[in-house]
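What follows draws every value from the coordinates through simple rules; no lab data is involved. This one's a predicted model, so the numbers in the text were calculated from it and none came from an experiment. Cβ atoms are built from the backbone, for glycine too; each structure is taken alone.
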Structure P
Amino acid sequence: MPRKFRIESCGYHHVYNRGVAKGLIFKDDFDKEKFLKILADVCREYKFNIHSFCLMNNHYHLLVENQRENLSSGMRQINSQYASYFNKRYQRVGHLWQDRFKSWFVFDENYLFTLFRYIELNPVKAKMCERVGEYKYCATYSILRDAVPYFLQNTFVLRDYPTREIFESLQIPISKSELESVEKLQNTKYKNMAGENIVVEPKPINEIFKDIKNRQERNEAVKKAYEEGYTKSEIARKINLSAAGVSKIIKKLKV
């Protein structure tokens, strides 16, 4: 499958990367502090604003705003510097990251707070803490303690929301509809026309599943629908299957 077109345009990007074979990229707090130091230096150099971040043991999430068309070069700098540090510290060789980083451009800024919630709730979902703001390596920890690092000082959250309101809303578990909106954002397809990024409308789902004769054809259609940008829940509703069943099909076909 060809690489997804990466948008470099100025704006908001949800950025994600994880360790090769889902291995650890942070073995202790010192590793996480080192990553944040590299992040801070690159943000200063590349004029990035970070609006949310979460460092888990085998992956990270960032909500990045770039003011120049330099997302890829900045993220390469972060990942390569950290990988060099990690390999040297643990006397290892080879790739640290499973692949190049993934990024999703936020076309609709109405999704920003949903993304913020999605990222900041990661350690709660993973049972690494009980409440948002308790895990040290998330944006909310710094915001709650009024110890906001340089790269987080321009976050829209501090600009647009009272701190108390932020934390009240973050105590509510992320809903199914919010998860679907994040998945929809991640599956959005786009192309560049005359220098402008255009959202590509997916092929109608009825056409994708038209004249399906057997399970193999159904599974191939599931793969196609997911590649077109439909969420697992949308596909599940179409074929009267559970979202978990759709996930298994997608995983089996390695979409």
Structure Q
Amino acid sequence: MSFQHIRTEMAGGVGSITLNRPPVNILNIEMMEEINRALRYFRDEKGLKVLVFRAEGKAFSAGVDVGEHLGDTVKKMIETFHGMFRLMDELQAPSVAVVNGSALGGGCELALYCDMVLATERSTFGQPEVIVGVFPPIAALIFPRIIGRKKAMELILSGKTVGARDALEMGLINRVVSEDSMEEEVKQFVGDIARHSAVVLRLTKKATIEGLCDDAEGGLRRIERIYLDELMRTEDATEGLKSFLEKRKPVWKDK
């Protein structure tokens, strides 16, 4: 497969999707459509044992293109963005994110939606959407499930960023690795999983998720309705996004 904004690879049962849109891998609709195409390909690969998300450059991803949150584009953006997570659910194989640098907004959601996350010391995680007048739908869905309601509310409502060590302590990520030995540690971590049967790994992941009795799809549909039908009709959502693009402080009207 040939793409403009990502690279893919499949070897020894390990598939990889590498974000490659310098300098900070902003996720626009075109890039997310490429990710979705790659996910459909990997979904149909019966020999896939582990899918690894990585990134080139100084950041994992600084998030979704803010300009595409406005006007008629927002519905298409949400559909394409959430399509990634729906396809990741359909994938069934375990997924691992390797983060080296900032994972913010939609980039943070993409990394943390993976089943496991490895991050270097210099990595940071955050959902700053509230600062520009919106909220992170995927974080709203998964953060309470990962770290509990209290910490989830704190991170989403404050918009603050946390370092890798704090993320590890909260349970957002699995392991902090040295940047110098990152490749070696990732290889070992992924290899410990990939040495097992592909079908057994898929069924084990399925059983673990079923054990949570988690209606993620139903929750995401309800969150989407709030985002598109309520949030995006407020004056403050438009003001927050426009103020970001215009590089000024927002003037909230609280409506």
Ranking P, Q by distance in nm of label points 7 Å out along Cα→Cβ at positions 184 and 208, the structure that comes out highest: Q
Comparison of P, Q - label where Kirkwood radius over Cα pairs in Å, for residues 24-79 alone is highest: Q
Which of P, Q leads on distance in nm of label points 7 Å out along Cα→Cβ at positions 32 and 56, largest value: Q
Origin of the derived value 0.98 (Rg/Rh (Cα atoms, Kirkwood Rh); candidates P, Q): P
Answer label among P, Q for the case where mean count of other Cβ atoms within 10 Å over residues 16-23, calculated from the coordinates, equals 18.1: Q
Among P, Q, structure where distance in nm of label points 7 Å out along Cα→Cβ at positions 128 and 144 as derived comes to 2.7: Q
